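Peer 1: Heads up, there are several structures right after this.
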Structure P
Amino acid sequence: MLEAALRRFPRKMWFYKKSSDHASIHDTVWYLADSEAVEYVSCRRFIAEPGSVVTGIDSSAWNRGLGYFYQDIKEAMGMIRVLRRITYRLLKTLPETAWSYTAEHPIHGRVSLDQWLEIRENAFPEHIQQMERTYGGWIEAASAGKSAISPRRTPRIESFAP
């Protein structure tokens with residue numbers, strides 16, 4: 001679903017932001033990748049530690065703190081694919097009783113594994129709609145001759161290169 005949505009948007013606009021407090025498409029994909037990693041752990045916690053607390057992430061803080069602008073979107077997509085595949089395989093093996101396990105969710109309160117999965121499945125369509133609004137803003141700005149917000153520049157970290 002996400003890959004199909006990305007094909008609808010020209011790559012040259014993936015970094016466009018209506019303003020500094022709005023996410024670009026690139027930012028949104030990295031947020032989804034980070035969310036997928038957090039939700040991967042949350043899913044496993046639901047199963048291994050029923051009744052525990054699952055966490056969320058602050059998208060603005062993570063975007064600012066992690067410098068999404070400098071990270072490769074292909075790696076984000078690869079991360080999402082791998083973590084979704086692993087989670088899917090785990091969920092297929094669960095006994096029926098596991099679907100009633102609960103955990104405390106930071107936004108939705110106490111939810112069952114089944115409810116949590118439904119919440120997760122709605123996240124991608126909601127973010128794709130956000131990307132569509134960003135695209136609409138880019139088209140509007142381009143027709144008005146406005147430029148995109150420039151991300152802040154920071155030095156590259158070469159020591160993390162493989």
Structure Q
Amino acid sequence: MTVEIRAAVLTVSDRSARGERVDKSGVVLAELLSDAGAEVVVKEVVSDEFGPLVEKLRALAGREGVNLVVTTGGTGLSPRDNTPEATRAVVEREVPGMAEAMRAESLRKTPTAMLSRGVCGVCSGALVVNLPGSPKGVRECFEVIRPVLAHAVSVIAGGSHE
């Protein structure tokens with residue numbers, strides 16, 4: 001069973017949501033997904049506000065045809081970094097190995113990778129993945145998970161574990 005990846009890209013940034021900063025990481029993420037063969041069906045920018053972020057994640061994961069939601073931003077230590085908590089509030093099951101693998105590989109390049117709090121999980125039949133908010137962090141972490149994305153999405157959709 002082959003499942004086409006239909007992705008939603010969600011940039012979580014107060015400054016980008018207010019139009020004070022260009023969303024570079026979301027652009028990079030959309031390009032990486034497209035290069036990996038995914039169809040990017042939604043690309044949005046939202047603030048770091050917890051409640052609206054929870055609702056947006058739930059809506060995107062439950063959207064017809066979306067089977068992958070990838071966030072960029074809001075995974076650090078700032079008091080406004082709410083992406084991991086919002087993700088945990090919506091996922092039914094976490095997929096900790098993906099987040100652990102991204103942190104482990106990133107740690108080889110920068111000691112601050114151990115401060116990333118991103119999580120991954122399954123919500124409404126979609127895989128939800130938190131990536132860092134910088135283009136560099138997005139590139140590095142995406143390359144770690146890229147080899148398993150199609151398989152993960154397929155298994156979530158009821159495909160074989162082989």
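Every read-out reported here was derived from the displayed coordinates using simple, explicitly stated rules and does not represent laboratory data. Keep in mind the model is a prediction, meaning the values are calculated, not measured. Cβ atoms are built from the backbone, for glycine too; each structure is taken alone.
Peer 1: To which of P, Q does the computed value 14.3, 45 (Rg and Dmax of the Cα atoms in Å, for residues 14-93 alone) belong?
Peer 2: P
Peer 1: Which of the displayed structures (P, Q) returns the greatest value of mean count of other Cβ atoms within 10 Å over residues 30-37 on calculation?
Peer 2: Result for mean count of other Cβ atoms within 10 Å over residues 30-37 over P, Q: largest is P.
Peer 1: With relative contact order in percent (Cα under 8 Å, 6 or more apart) derived from the coordinates and found to be 27, which of P, Q does the value describe?
Peer 2: This value belongs to structure Q.
Peer 1: Here's something else I'd like to know. On Rg/Rh (Cα atoms, Kirkwood Rh), for residues 6-61 alone, which of the structures labelled P, Q is highest?
Peer 2: Max of Rg/Rh (Cα atoms, Kirkwood Rh), for residues 6-61 alone: P.
Peer 1: To which of P, Q does the computed value 1.5 (distance in nm of label points 7 Å out along Cα→Cβ at positions 102 and 134) belong? List each step's numbers first, then the result.
Peer 2: On the way: P: 3.6; Q: 1.5.
Here the read-out was taken from Q.
Peer 1: Then there's this: If mean count of other Cβ atoms within 10 Å over residues 22-29 computes to 20.1, which of P, Q did it come from?
Peer 2: Values: P: 22.6; Q: 20.1.
Checking each candidate, the match is Q.
Peer 1: Which structure, out of P, Q, was Cα Rg over 2.2 N^0.38 Å derived from, given a value of 0.94?
Peer 2: Derived from the structure labelled Q.
Peer 1: Work out which structure the value -19000 belongs to, where helix-only ellipticity at 222 nm (-39500 (n - 2.57) for each DSSP H run of 4 or more, over all residues; to 500) was derived from one of P, Q.
Peer 2: Label of the originating structure: P.
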